[in-house]
Structure 1
């Protein structure tokens with residue numbers, strides 16, 4: 001069964017087709033008003049969400065379907081200790097498709113293993129957020145008229161920001177994409193994104209620590225908040241939370257047609273005065289989220305009807321099961337019953353967990369054995 005766990009689950013052609021369908025929905029809303037009559041989506045949201053949850057709800061209702069699920073895990077059997085896999089397996093008896101958000105990395109993949117209906121990852125911990133990426137792509141396309149020949153600045157929490165990880169992966173498929181990565185040293189883009197995506201696809205990039213002086217060449221500025229909920233140490237969050245604030249003054253150095261995106265919610269990283277700037281596209285972005293999710297729901301239900309089989313974004317024939325993930329955020333290290341699955345990266349001797357992409361350096365282990 002085909003699901004959407006990671007943006008890598010979709011080919012470039014499939015992404016382009018989803019964007020085309022979303023635009024068709026925008027232009028012909030009445031033709032799509034009853035295409036999901038009799039269908040149900042289960043929204044399983046284990047952590048707070050406004051835009052993502054409501055956009056899935058709105059998307060299914062506007063397609064003629066209905067919605068079941070929960071927006072607070074404490075009101076479900078999760079409060080009794082039920083695993084993600086068991087919840088998804090149970091819910092698959094009541095719905096045609098699942099949209100799930102969970103605070104633990106790899107939870108969506110875990111849930112998809114247990115269900116025989118399509119599952120959409122609506123955000124799994126700090127790992128990835130593919131429907132936000134599809135939203136971003138549709139917004140960029142509608143604002144700029146293209147998905148290639150762009151210089152994109154990503155600013156804020158690049159370490160824990162699942163939206164920028166997924167967007168980087170998606171943009172690596174398009175031609176002549178340059179990246180400017182703006183973050184504090186402590187919140188730099190993770191090494192697996194740098195090595196396995198940016199360098200692998202030969203994307204020109206630079207890492208900087210200031211907004212000032214780095215806006216003038218950007219076609220897209222993707223702002224993110226410093227996420228309190230991703231920090232183990234509250235003091236670290238307090239120290240970094242106001243690292244970047246986009247103001248009207250700072251925008252004077254930017255192009256007149258630069259597009260400002262933000263996955264929202266905003267805290268104070270974009271001052272409200274910027275909202276009046278025509279370059280501010282983040283509220284238009286939320287509306288695009290509904291349309292692209294409508295297109296995605298339709299596509300996944302069509303694939304389910306065709307019994308389309310899943311092509312995993314990792315090669316199972318090269319996997320090994322003797323390593324254990326040490327990431328305290330990973331679903332495989334939290335819930336029982338998971339096989340620990342590791343696959344090789346592009347760096348020799350480095351393996352990564354398929355759930356959370358935490359890397360294990362076997363070269364160090366082998367060196368330690370030699371010393372012993």
Structure 2
């Protein structure tokens with residue numbers, strides 16, 4: 001009986017060893033196919049002068065990708081919030097002399113760009129500690145626009161009051177929920193202070209300035225202190241130094257910098273096993289670095305998702321054009337969101 005069991009175990013081990021050899025053989029064969037695919041693509045790159053779609057004609061996507069433009073110094077710009085907000089700071093990084101119109105909601109910014117009220121819109125897209133700004137991602141699906149450039153704004157929170165006082169005098173603090181959550185270490189030291197959520201850090205600062213009450217304070221930027229004549233009670237009260245928010249500059253019309261090195265896309269994949277893997281594998285085969293992947297529910301199809309991708313690459317690279325056209329032709333939903341380079345003052349500010 002015991003010998004029977006040993007023979008069965010030995011037989012199973014032999015089967016496993018045979019399977020492992022077969023797997024090794026398949027991996028070696030796969031490696032050869034990948035090398036051949038890359039070799040043929042390199043040959044194609046040397047013989048074809050301009051990007052083509054499957055029919056050999058320049059696609060509508062290619063015509064969009066060919067448009068070049070740089071941000072002007074002066075422009076009509078839409079920002080969410082009020083004067084002194086972080087969106088305002090981002091606009092000042094994008095433009096030398098922006099004519100800024102402030103709107104209450106993110107969607108108002110998208111609409112102002114689509115309707116031609118302004119030429120550009122400024123929107124937060126991601127925070128280094130809080131992650132993606134989900135409401136903006138959900139609005140990106142609904143509106144037509146192109147990302148022209150992006151920037152990072154260093155988030156430095158300050159405790160501002162209408163007049164000089166001590167922190168022990170403060171009974172109420174106002175700010176945006178994210179700002180409040182990013183300053184918990186200070187606020188927890190004063191458990192009796194009442195916390196009030198506000199739509200925007202700058203709007204909270206403007207409100208406190210108008211009340212002129214020594215017991216009220218706002219958490220906002222130093223720029224708000226200057227704009228609304230507030231006293232800077234405590235500086236840099238955020239829990240994490242170096243916290244930054246990434247902003248995008250959008251336009252109704254395409255026009256991409258010749259220095260652009262990042263591409264944003266929105267797409268769906270077939271609802272079947274391996275679809276996302278095969279999509280990501282296309283980027284790997286083309287040696288393109290995928291630096292962000294975000295998924296959001298696709299309202300048109302229950303429990304299916306839209307994928308937002310940020311890719312390092314240049315749209316004047318044939319390999320990139322070939323891949324974008326392939327995705328555009330093969331996927332059920334594909335939206336080119338933009339190509340842009342980053343313009344940032346965040347790192348410089350952090351060193352001050």
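A few comments on the model shown:
- At a computed 85, 69, 42 (Cα extents along the principal axes in Å), which of 1, 2: 2
- In this comparison of 1, 2, the computed figure -9500 for helix-only ellipticity at 222 nm (-39500 (n - 2.57) for each DSSP H run of 4 or more, over all residues; to 500) is attributed to 1.
- Of the structures 1, 2, the one that 1.00 was derived from, the read-out being FRET efficiency 1/(1 + (r/R0)^6) of positions 144 and 176 (r between Cβ atoms, R0 = 25 Å, to 0.05): 1
- Origin of the derived value 36, 22, 20 (Cα extents along the principal axes in Å, for residues 272-335 alone; candidates 1, 2): 2
- Comparison of 1, 2 - label where relative contact order in percent (Cα under 8 Å, 6 or more apart) is highest: 2
- Origin of the value 11.6, where mean count of other Cβ atoms within 10 Å over residues 184-191 was derived from one of 1, 2: 2
Every read-out reported here was derived from the displayed coordinates using simple, explicitly stated rules and does not represent laboratory data. Just so it is clear, the model here is predicted, and its values are computed rather than measured. Cβ atoms are built from the backbone, for glycine too; each structure is taken alone.
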